[in-house]
Structure I
Amino acid sequence: MQRILLLGKNGQIAWELRRALAVQAEVITLGSQDLNLENSMAIREAVRNINPRVIVNAAAFTAVDQAEDEPEKARLINAVAPGIIAEEAKRSRALLVHYSTDYVFDGSKESPYTEDDRAEPINVYGKTKLEGENNIRDVGASHLIFRTCWVYGMRGRNFLLAMLKLAREKDELRVVDDQYGSPTWSRMIAQATALILFCSSHLELEGNIAGTYHLSARGQTTWYEFARTIFELYFTSENDYANVIPIPSDEFITRAKRPANSVLSADKLEKEFGISLPWWYSSLAQVMER
C-alpha cells in the first residue's frame with residue numbers, strides 16, 4: 001500500500017479524504033495542531049520524516065473576510081506553504097495533490113470558467129490561492145491542482161450548516177441572489193480524488209504529471225436559491241424555518257469582494273479522467289437524507 005500524507009485533516013474535504021483514501025493506502029494525517037504551515041522548516045521536516053508517495057494538501061486559510069485583515073497569514077498558508085510542499089515533493093519524487101478555489105477568477109465572465117481562462121482574483125483569499133498554484137507550477141513537481149467551488153458538507157464551517165442554524169434562530173434571512181456558483185459536496189470531491197489516484201491507469205507516479213482541473217458539481221445556482229433548496233429539502237413545512245428574502249450583493253456588505261460568477265466548467269476533468277460529479281441538486285438531496 002502506498003503511503004499518503006494528508007494535510008489539513010480537520011477540514012471539510014480532508015475529513016472525507018481520510019475515509020476515501022484509507023481503503024487502498026496508508027494515510028497519515030496532519031492538522032494545524034500537528035504541523036504549523038507558517039513554519040517552512042517544520043513542513044520540510046514533516047515531509048522528509050514521513051516520506052510519502054503522495055502528498056494531498058487539503059489545508060488552507062479559508063476565512064475569506066478574515067484574510068483581508070490577516071493577508072500575511074493567509075499568504076504564508078495559501079501561497080508560501082504549497083511552494084515548499086512542492087519542493088519537498090519534487091525532492092522525494094512524490095505526487096502533490098493540491099486544492100484551490102473558484103475565487104481565483106474575478107467573476108466578470110458570463111459563462112462557466114475553464115482552466116484556460118485568465119485568473120484575476122479580486123480578494124486576498126483568491127490572490128493567495130492563485131499564488132500558491134503558481135508556486136507549485138514554478139517548482140516543477142508532479143502535481144494535480146483541483147479547483148473547487150462552494151464546498152459544503154456535514155462537518156465544519158460551511159454555508160449549509162450556517163443556514164440550518166440561522167433558519168431556527170431568525171425570523172427572516174436576507175441572502176444574496178446575484179452571485180452564481182456550483183455547490184459541491186466535500187464527499188464528492190474526496191471520492192473523485194480517490195478514483196483519480198487509484199483507478200486512473202495512465203497515472204504513473206514516476207512520471208511528470210502536471211495539471212490543473214476544475215472539480216465541482218454540475219449546474220449552477222445562487223446563494224439565495226441554494227438556501228431555499230436546503231430548507232425545502234430539510235424541513236417539512238415553510239413554517240419551520242425563517243423567511244428567505246433575495247437581495248443584491250450591494251445590500252450585503254463584506255470585507256472581501258466576491259465574484260459575481262464563479263461557476264466552473266469541469267469538462268476537462270471528465271475528458272481526462274472520465275469522472276463527472278453529479279448535478280449540485282442531486283448531491284444536496286443525498287446530504288439532506290442523512
Structure II
Amino acid sequence: MNALTLPDIAAQASRQALPLDWVGMCGIALPILIDGQRLTATADAGVSLDDGTARGIHMSRLYLALEMLDQQPLTPALLRNVLLRFLDSHEGLSKNAYLRIYTDVLLKRPALVSPLAGWKGYPVSIEARLENQMFHVELKIDVTYSSTCPCSAALARQLIQQQFLDDFANIPLQHEDVLTWLGSANGILATPHSQRSSAQLSIQLDEQQPDLPLTELIDNAEAALGTAVQTAVKRADEQAFALANGQNLMFCEDAARRLHLALKRSDAVKAFHLKVIHAESLHAHDAVAESRWTRDPA
C-alpha cells in the first residue's frame with residue numbers, strides 16, 4: 001500500500017482572498033550571542049502575506065531559520081541573513097520580513113569607590129525589518145537611574161538656612177560649633193526628594209553599522225546622566241552616590257536633553273526617539289519628557 005502524503009493545509013487557497021501585513025510567531029525561546037555572552041532571549045518572527053489567495057505561510061520555516069542565531073554573534077549582517085532566509089523560504093508569498101528579539105544584556109558594573117562589582121541587567125529589544133528590499137535595525141534599551149529634584153533641593157537648602165539662623169541668632173560663630181551643627185539633625189533638617197527613573201531609548205542604527213553597539217550606547221547614556229543605579233555597594237559607595245545625586249540635580253527635561261546630546265554624538269545612530277520617566281516620590285503621577293532626532297542626509 002502506498003504511503004499517504006501528509007496534507008499541506010497552508011498551501012490551499014484562501015476562501016477570502018486578502019493580503020495580510022504580518023503573519024508569524026511571538027515569544028519563541030532561543031539563545032543568542034552578544035558581546036561574547038550567551039543570553040536567553042525570546043523572538044517574534046514574521047513575514048507579510050502578500051499573496052492574498054494563499055491560505056497561510058509556512059511557520060516552521062521561520063522557526064528553522066532562527067537556528068542561525070544560535071551559531072554566530074548577533075550582528076546586523078546576521079539579522080539581515082535571517083530575514084533573507086525568511087523571504088527565500090516564502091518566495092511568491094511574502095515581500096517583507098520582520099524579526100524582534102527581546103533579552104536582558106548583562107554588564108558587570110564596578111562600585112563608585114570600593115573594589116566591589118556586580119551584574120546589572122538592561123532590558124533590550126532588537127528589531128530588524130526587510131521592507132521593500134530596504135533593511136532597518138532598531139534598538140530599544142531601558143536605562144535606570146536616580147533623579148533628584150532641583151526645586152526640592154533649593155527648598156530644602158532654604159529650610160536649613162533658616163534653621164541655622166534660628167540656632168545661631170546672637171551667638172558668636174565658632175568653627176567647632178558650626179561643624180557640630182552640620183553633623184546634627186538640624187544640619188540636614190530637610191532633604192530633597194529623589195526617585196528611581198528610567199530612560200527608554202529607541203535607536204535606529206546607521207545602515208553601515210557593522211555591529212550592535214549596545215554597551216557603548218548604555219555607557220554613553222549612563223555617563224550623560226551621572227546617576228546610574230548601583231549594584232554592590234559599601235557605605236563609601238553610598239556616600240559617593242549621594243554626592244553624584246547632589247551634583248546632578250535634574251528635572252525630566254534636563255535628563256532628556258542630556259540623553260539627546262549624548263545619542264546625537266554617536267556615529268552609529270541614524271535616528272532616535274527617547275522617553276524619560278521620573279516616577280515621582282512627591283506626586284502620585286510621573287513626570288515624563290520625550291525627544292526625537294534624525295540625522296540630516298549627507
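Summary table below
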quantity	calculated
When distance in nm of label points 7 Å out along Cα→Cβ at positions 183 and 223 is computed for each of I, II, the largest belongs to	II
Comparison of I, II by relative contact order in percent (Cα under 8 Å, 6 or more apart) - largest value held by	I
At a computed -12000 (helix-only ellipticity at 222 nm (-39500 (n - 2.57) for each DSSP H run of 4 or more, over all residues; to 500)), which of I, II	I
Origin of the derived value 54, 19, 17 (semi-axes √(5λ) of the Cα gyration tensor in Å; candidates I, II)	II
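Here, each number is a calculation from the coordinates, and none is a lab measurement. It should be emphasised that the depicted structure is a prediction, and the values quoted were computed from it without experimental measurement. Cβ atoms are built from the backbone, for glycine too; each structure is taken alone.
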